[in-house]
Each structure stands twice: as C-alpha cells, then as structure tokens.
Structure I
Amino acid sequence: MAEGGKLRLLMDLDGVLYRGDAALPGVVEFFEWARARGHAYMLVTNNSVRTQSEVAAKLGAIGLRVEPEQIVTSAVATVEWLRTQAPHGARVQVLGGSGLMQAMFSPGSPFIPDWQWPEWLAVGQDLDITYQKLAGACLAVQRGARVVLTNPDTSLPTELGLTPGAGAWSAVITLVTGATPVVIGKPEPGILEMALRLLPPQGDVVVVGDRLDTDILAGKRLGARTVLVLTGVSTREEAESGAIKPDYIFEDLPQMIEMWERGTA
C-alpha cells in the first residue's frame with residue numbers, strides 16, 4: 001500500500017469480522033487502526049438475513065461500534081436495484097429472512113407482497129427454509145415471476161463449518177424451473193459501487209473478503225485492489241492455483257495490519 005495514503009476499505013463480514021456469532025482475531029484492533037490512520041470504510045455483506053440495525057447490534061455484541069448507515073447488505077442493494085426495474089406497485093414474493101422482508105416491504109415501499117401471482121420473486125438467505133417455501137417459489141416462477149437473487153453464495157461459514165446459503169436455494173429453483181436469476185450481491189460489483197457512493201471520494205479502494213468467487217471477483221470487477229483473508233471459506237491453495245488472484249493474501253486481519261504497517265505488502 002502507498003505509504004501514508006488514505007484508503008477506502010470495503011469490508012466483508014461473515015468470515016472476515018466474525019464466524020457465526022464469534023468475533024475473529026484482531027477485529028476490534030483493526031477498526032481502531034483504521035480510525036487512527038484516517039481510513040474510511042463500509043461494511044458490505046452478501047448476507048441478507050439481518051437488517052442494517054440488526055447487523056450493527058451483532059457487531060456491538062462483539063465490541064464493534066458501527067452505525068447502521070455504514071453497512072450495506074445484499075437485501076438493501078436488491079431493493080434499490082428493484083426500484084430501478086419494477087414499476088410502483090409491483091407485486092413481489094420473497095423467499096428469505098427478516099432482513100430482506102423488511103427492506104422490501106418497509107413503510108413507504110413501492111412494492112406489494114404477493115404469494116399468489118407475483119411479478120418478481122426475490123430470493124435471499126432463509127434460515128427457516130421448508131419444502132413448502134421452495135415449492136411456492138418454483139410455482140411463482142412458473143406463473144411468470146422474474147427472479148432476483150440477493151447473492152450467489154452457496155455456503156455460509158459458521159463456527160461448526162459451512163452451511164447452505166442463498167445460492168443453494170436459488171440453485172434448487174433453477175434446477176426445477178430453468179430460470180436464471182438476476183444476481184445483485186458479490187461477485188457483481190453494483191453492491192460495492194453502492195457502498196462507495198457513501199464514502200469520501202478520495203482514497204485508494206481496497207476490497208477485503210474471504211471468498212474468491214464473490215468478494216475478490218467483485219473487487220476485481222470494480223477495479224479495486226483485493227485482499228483475501230484466510231479466516232473464512234477460500235484457502236491459500238485455491239488462491240494460488242485458481243483463476244481469481246487476489247492482490248494480497250493474509251492469514252487474518254492482524255497480519256494484514258502488521259504487513260501494511262511494515263511496508264512489506
């Protein structure tokens with residue numbers, strides 16, 4: 001990194017700041033370092049389960065004070081994209097958690113919930129998935145609903161291991177109906193562009209994530225420098241042998257700070 005230069009950091013959450021409900025090493029120190037150095041940051045997550053306020057509360061529980069406005073979720077990005085595509089009063093069915101439901105149908109929303117004849121089907125992470133929900137989503141597509149997917153992550157890292165993500169539910173819908181969803185979250189760069197608009201215009205852009213196929217690829221498509229931390233899904237071997245090459249690979253956030261401070265990365 002350029003010595004003394006200010007950065008605009010676009011940080012992933014799952015697998016970077018925490019795994020499940022447990023903070024990863026050096027997270028609090030990382031934000032103290034960023035503030036001390038004058039680096040700006042936004043937290044950008046493909047996870048659509050929680051609202052921005054709920055994400056902020058979760059971060060508060062592990063010692064991080066972050067304002068909801070500093071968080072961009074794939075649910076928020078999906079709703080913003082849909083506002084540009086669907087007319088006022090469009091009928092929308094949601095397969096997802098409270099984060100997506102609240103973002104889609106909050107007071108003043110232009111969208112109408114419809115589980116019978118929706119024009120759009122919005123798919124996100126659903127921790128209470130059932131056969132009936134998946135069947136209903138497939139039937140909505142067969143009735144003409146167009147599909148928008150908050151994010152393509154097929155897995156989500158937890159303390160116990162990888163569990164199914166929104167991309168897994170979308171894959172079921174595609175297998176049944178043949179529908180190809182519009183993808184909003186990473187690796188598409190639009191969610192990162194949305195976060196950048198909320199940061200100062202000056203400073204090098206750095207995307208920090210734990211997945212090559214979403215975080216790092218999105219950063220590459222954005223034209224930013226990219227950092228892979230090995231505390232989540234992707235491994236060093238995958239990064240070194242695969243087609244998606246991050247600019248930097250660190251074991252964790254503390255090593256990233258150490259290497260940057262020493263000027264050896």
Structure II
Amino acid sequence: MRIIRRPTVYLVARQTVNAADLERFLADHQFAHWTTDTSVAAEVVTEVAGRVCYMSFAKPRPGGNAAYLEHLKDVAHGSVLEHAVFSFLITGVSRSFTHELVRHRAGFGYSQLSQRYVDESVAEFIEPDCIAEDPALHEVWVQTVGAAQAAYVQLVEGLLRKFAAVPDATQRRKLARQAARSVLPNATETKIFVTANARAWRHFIEMRCNEHAEVEIRAVATQILEILKQESPSIFGDYEFVLLPDGSRAARTPYHKV
C-alpha cells in the first residue's frame with residue numbers, strides 16, 4: 001500500500017490565438033494598427049474581448065495589457081475573463097477532495113479516474129498530515145485503510161466468480177469493480193482533469209486558497225495559483241500569498257468576486 005501526502009498539479013493545456021483571423025477582424029473594422037504587449041494568449045484573448053465591448057482598439061489604455069486587465073478587475077468587468085481557459089491534471093488527491101472540487105460548477109469541466117473500469121487492488125491512499133504526524137493515529141489509519149483494500153480485493157475476486165456467466169470479460173470486470181468499490185474509503189487516491197475559465201479559477205482560488213478552506217483542497221489551490229501567477233500575471237498577479245501560523249499559505253487579493 002502506497003501512501004501519498006502531497007498532491008501534484010500539471011498545467012496540460014493553454015490557449016493559442018488565431019492571429020490571422022484577429023488581424024482580419026481588425027482590418028475589416030479599420031483597426032489595422034492595434035497591437036498588444038503580451039504574448040500570453042489568455043491575456044490577449046481577454047483584452048480583445050474587453051475591447052470588443054466598446055470597440056476601443058483605436059484608444060489603447062496607457063500601460064499596456066497589464067494596466068488594461070488591472071482596470072477590468074478594478075471595475076469588476078469579470079465576464080471577459082471567461083474567455084481565457086486553462087486545463088490542469090491533478091493527481092495524488094483523495095476522493096474526499098474531488099467531492100469538494102466538483103461543487104465548483106459554473107465555468108468548470110471535469111474528467112475523473114473511473115473506479116468501474118480501473119482496478120483499485122493496488123490503489124494508493126492519501127493520509128492527512130494531522131494523522132501521519134501522530135504514530136498512534138497513523139497506525140489506526142493504516143490498519144483501517146489496509147483492511148478496506150483487502151476487502152476490496154476479496155470482493156472483486158468473489159464477484160468475478162459470481163458473474164462468470166457474463167460472456168463479455170470487460171463487462172464482468174466492470175460489474176465486479178463497481179460493486180466492490182463500495183468498501184473503499186474516501187482516502188483512495190484519484191486523478192482528475194479539470195478545465196475552467198479564468199473567472200472560474202479566480203473564484204476557486206478565493207474560496208479554496210483561503211485560510212478557512214480544507215487543508216487538502218487549499219494545498220491544490222496553492223499549486224494552481226503558483227502556476228497561474230507565472231502563466232498569466234496580468235490576470236492572476238494581483239493575488240499575494242500570506243504565511244499562516246501552521247506554515248502553510250493562503251492567498252488574498254484586493255479584487256474580490258471579479
């Protein structure tokens with residue numbers, strides 16, 4: 001049984017700009033000389049969306065893209081942030097975590113590891129630090145999780161025999177695993193692919209990279225924010241990390257609910 005205590009976050013997809021069609025639009029509307037000073041596609045897309053609202057390509061705001069997007073956040077013109085999209089693959093997290101994560105609905109898309117199709121007899125498990133740091137509690141946790149995994153293996157074996165008459169092997173495995181997973185704990189490790197727009201990610205960060213958020217989801221939100229601050233500073237650079245008494249971090253911004 002492998003125990004995991006830290007999540008891993010991968011930025012696996014970002015936008016690109018179709019420069020040819022953007023230039024064609026500008027030329028069609030007599031804005032042949034508009035340019036922006038960012039090469040980050042999400043920031044270009046957001047600025048273009050904002051300028052379309054007022055057809056303000058002929059009057060760029062001083063300070064470039066960063067100043068333009070800062071102004072949008074200041075006036076809470078958050079709808080244009082919905083055009084910027086980032087996709088993350090999150091691993092080393094518990095199913096408790098994903099139960100909380102998928103409560104974020106607007107602007108999010110999810111694809112998660114299936115326990116019906118994927119064998120969990122060699123599953124990994126997520127142990128909270130507050131349990132891991134206490135030897136007696138750690139022992140209780142290990143014994144309990146180990147017993148659950150052993151029960152899962154026994155159930156799968158028995159259910160495969162029970163469904164032996166089902167002709168399709170994939171269907172037999174699915175029937176066995178979907179029933180046997182009922183004994184697996186919330187600590188079972190999972191993987192989830194998440195796509196969301198920048199406005200949705202900002203809401204997630206403000207809710208989950210908060211000192212009052214649950215520990216595991218805050219750890220994930222912290223990693224996502226670290227990546228987004230580097231990936232798109234004009235959209236996410238207003239967030240600042242603060243150190244909490246327990247050594248972990250939270251994030252704060254002057255622009256709430258953009």
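Of the structures labelled I, II, one was used to calculate relative contact order in percent (Cα under 8 Å, 6 or more apart), giving 22. Name it. Traced to structure I. Once distance in nm of label points 7 Å out along Cα→Cβ at positions 177 and 225 is evaluated on every structure in I, II, the highest one turns out to be I. Taking distance in nm of label points 7 Å out along Cα→Cβ at positions 169 and 233 as the criterion, the largest value within structures I, II is that of II.
Across the set I, II, Cα Rg over 2.2 N^0.38 Å reaches its highest value in structure II.
Taking helix-only ellipticity at 222 nm (-39500 (n - 2.57) for each DSSP H run of 4 or more, over all residues; to 500) from the coordinates of each of I, II, which one would give -14000? The partial results should precede the final answer.
Numbers: I: -10000; II: -14000.
It traces back to II.
Coordinate-derived values only; no laboratory data. Keep in mind it's a predicted model, so treat the numbers as computed, not measured. Cβ atoms are built from the backbone, for glycine too; each structure is taken alone.
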